[in-house]
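In the part that follows, the structures are each spelled out as structure tokens.
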Structure 1
Amino acid sequence: MTRLNAGRPESALEAARRAADLDPGAEWPYRLVSLAHERLGRDADAVRAAERAAELARGSWSARLRLAAVLRRVPGRYPEAVEHAATARKFAPEEPDPEVLLGDLALLRGDHARAERSYRAALAADPEHQQAHVNLGLALLRWDRPRPHHDPAWPVDPRETGRARRALEVWSRQARLLVAAATIAIAVCALFLDWGAQAQLGGFAVLVLLAPLTVRQARRVGLWSYVPAMLCRDPWLGAAVVSAAVSVLAFAAWLLLGAMPAVPSAFDPVWAGLAGIVVLGWPALAGVRALAEAWRGRPLLALAETAKASERTARRNAGVTLWVVLGRTWSVLVPLLGGALAVEPRAAVMAVAVPYPMVRGYLRARHRDDRWLPAATGLVVLSAVACAAGGVLGSAWAWRVGLGSLGAAMIVFAGRGLRAWWRGGPGPWRASLIMCDLPMGAAPSVALDTEVRQTFSYARSIVLSYADHLGPRVAGAVASVTSSGELRLIAETEAWDAIEADPRVAVFATDPLQRRFWVEVRGIALADSDVLRVTPKQVLVGEFPGRHQRR
């Protein structure tokens, strides 16, 4: 584990394999092998090692957690990952990691409400859990996962659905660009060059050109049975495809309307509207998407959660979230100040209160990594104050300063985005948000030392404690300890029925030699043929009071 934390997965894999060879019955080395393979990107090998660990210790919540963590990366095995994570939570409800993994699985599927509940349950168990804080912030932001079109539960490789999505995106982009450029060119030729007839023929040629482009991209889609579900899961992909189809139909109707020999003047608004749909559809959709993303989720609550974590991922997400809040503030100031200028300038005094949530979030996050962010924040605050002063005092210069600052903030945002694009780093937009994905299922196994093994081997009476619908119960049992540290119990039938519902048990034994020590092993009991296999979670060793303690 030390080598894994040091970023040496190859060396860690070699050491874990040696440990597994020395003790083939131990499950922890196989979990370490799985972790090392996962770090190296070998998901198939990681799954095999995790399955071996879960087989060796069926009642180990860590082994189930490790298997669930790696199964979520394998296409078609998402339901198994959820099942194993839920089993880990059943085995160890006091541990935060199973809840965190269940939250991650829900977040990857876009179920933000369920993810939020799981993360809050994990934080109730461990208020300092780093991954829970960071990913809870993503759930509050209604984070878009890297492949929003793909359902992890589908039995298909996400790379195949990714190719289908790419083909749909390329077709929609090509179609919208071609018809928009053709519309502008035809209008220019008809109005300024008096080439209306030739321009219309060129427009019909563009429609003919769209046919082979459409057929080519349709062949690349391949997975047509998944396309409707992909468009529903990714609304912006669906909007792009529908927008492209509408643009092509509007362009064809525009050409046919212009080719009519005598068009009544009543059709002029229709003709102009069709041209507007073709030319302005793409930028309008981009503007609506930018506005919708700025107002999606609860970024201030997300900042409060992210600020509680010290992970590098938390700092990155905090910076992106602050840019989201800034964009939301900017989108409120623009219509507010525009309406004040058009109707009542003194109403601009309300702009003073608009930047308050942004400033509060900035001070709470204490983000110092992005030098562009304080500049843009300061410009937005200056804009609100200056325009408010201009409205109250009637100063034209104050209005100029305020509106100029508002435009300068937009320029700073564009410069920050251009710099991120040039350097290939995270930009000031929601796509730069990432999940915190720390290793899962790396906790060492609970070992039984020589004293504990001796106690169970020679004890004359062993007590099994379990719970049913009436409360705690105890029963006599016969126990043995395997070489891997697992207890094998033979108990009465009533205990088996109760343990099937709640596998958490405690096994109590006393030292028959010195008659001073008692041992309690708390663990998970699962039925296997005619015995109960108990995987230890906690070992307690105590001493009975007696004459030897009177000193």
Structure 2
Amino acid sequence: MSNEMTELKIIGMTCASCVVHVKEALEKIPGVHRADVSYASGKAELKVDEGASREQMQAAVEALGYRAAFEDAMVQARPGLLDKARGWLSSTDAGKEGDKLHVAVIGSGGAAMAAALKAVEGGARVTLIERGIIGGTCVNVGCVPSKIMIRAAHVAHLRRESPFDAGLSAMTPTVLRERLLAQQQDRVAELRHAKYESILESTPAISVLRGTARFQDGHTLSVKLAEGGEHIVAFDRCLVATGASAAVPPIPGLKDTPYWTSDQALASDTIPKRLAVIGASVVAVELAQAFARLGSEVTILARSAMFFHEDPAIGAAVTEAFRMEGIEVLEQTQASQVSHANGEFVLATNHGELRADQLLVATGRTPNTQGLNLEAADVQLDERGGIQIDERMRTSAADIYAAGDCTDQPQFVYVAAAAGTRAAINMTGGEAKLNLDVMPAVVFTDPQVATVGYSEAEAQHAGIETDSRTLTLDNVPRALANFDTRGFIKLVAEVGSGRLLGVQAVAPEAGELIQTAVLAIRNRMTVQELADQLFPYLTMVEGLKLAAQTFNKDVKQLSCCAG
């Protein structure tokens, strides 16, 4: 009787001992001369007699708790069953909903969680892999703790100074930073458990692996487990949602000092007497103002100007507000050398020497893509090390998707979550795109900065002729009633049609008014249509209506709440 070679796909092997057990079981079957078993590929190559029983081979493997199928049997499966066969054959966990599409998700932040839940909703089973703390940046070291700290600092500021000090006695508060930190971290832990951990625990279709993932090929991950050992995850689709980390500029001497990134700043239980901040964008300015209001003497080093990527009026307004609070803003200033001795930082700059008790470096974030071995899966990166994706969140590899801060998408958690949801729809057979044409952004300084759509410069660069109006807040009744008229609201419209293209606002609670502008732009409203809407009187969002009215009227000549 002639010998032949055949291949058996085996599901559920995770280690070398699995291989030994399967090999022994197969080679005991009459007619099987040799079984070469590999857990990395999940296959057994068999040298067998022509009449050897395939049913016995499958039964022997399944008796060990694994699942098995012959490769040629898969190919012969009738149309409609092939995808199901691939789904359960990609599993590394025998018998667990094996007929479902298997989606691997690397990360557990906003993009990862949104994708995992949407994929389950789409009928998939998910393996979620997290190397660190569940929840990613936003809830743990980003949005949530920073906004709590900013709010506490705002309260401290109002106790110390407000527009009503003539009638309400002011006082300098005692700042017990360690107690504020405990309150902050308690809320972080509460939200992490409610919005991440408990959801994962209560969703049986999601399995969580604690460890570091690395691609072996376009359909296989090797996970170095946190408790030791290795686990192989074979997948049908994979989402990379590994986020980003603080970027550190190559300033001589910096890496040899105990500088802060935002992570350390938010977790610090002390308020430094003197704080230097390198950076002039979102994270830098939010934390700079918070520390200043909690008692630090703060100096910001801006390589160019504050918010230099935005409309120049934004940076000018925030800089003025900061300087009024005693925050020193050094524009066109760069550090050329940093050292630390005797508990003091010394920064050499193009405008002289600066000394501080602590240094915060907040100059952007770098995608977390190193160590994933993405080249093994043919996933291409951009010049920043971010994963290149299309409008459907697909990478250059057919079954691998990416979303959030590890890509070139805007680094906002709501963008990441939206991208993760759409990636999951596409991974499970749907068709979804992410349109970022009307994307709001908010900076939680005081006054806040909020933007959406085109600035004048962006519109003109796109070849659109614009007509713009800027309304200062001394024309907004809510601001007058608050005795706080810092800032402005600017509307950018298209010449001719009058269609609203963009809004930039610097105002207290600007983040609360920007979504109305989002909806107006999304619905292609003209400034006249916006001006004709009913807005409640003595709200900050009424400033949008007043700004729209300035295209045709002098709002200074209108009575209160005039339509």
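Readers should treat all values here as calculations from the given coordinates under stated rules, not as data from a laboratory. Everything numeric in this text was worked out from a predicted model, so none of it was measured. Cβ atoms are built from the backbone, for glycine too; each structure is taken alone.
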field: Structures 1, 2, by mean count of other Cβ atoms within 10 Å over residues 50-57: label with the highest value
entry: 1
- prompt: Given that helix-only ellipticity at 222 nm (-39500 (n - 2.57) for each DSSP H run of 4 or more, over all residues; to 500), derived from a single structure, equals -20500, which label among 1, 2 identifies that structure?
  reply: 1
query: A value of 0.75 was computed for FRET efficiency 1/(1 + (r/R0)^6) of positions 154 and 218 (r between Cβ atoms, R0 = 25 Å, to 0.05); which of 1, 2 is the source structure?
result: 1
Read-out P(r) over Cα pairs in 10 Å bins from 0, in percent, computed value 3, 13, 17, 19, 17, 12, 8, 6, 3, 1, 0, 0, structure in 1, 2: 1
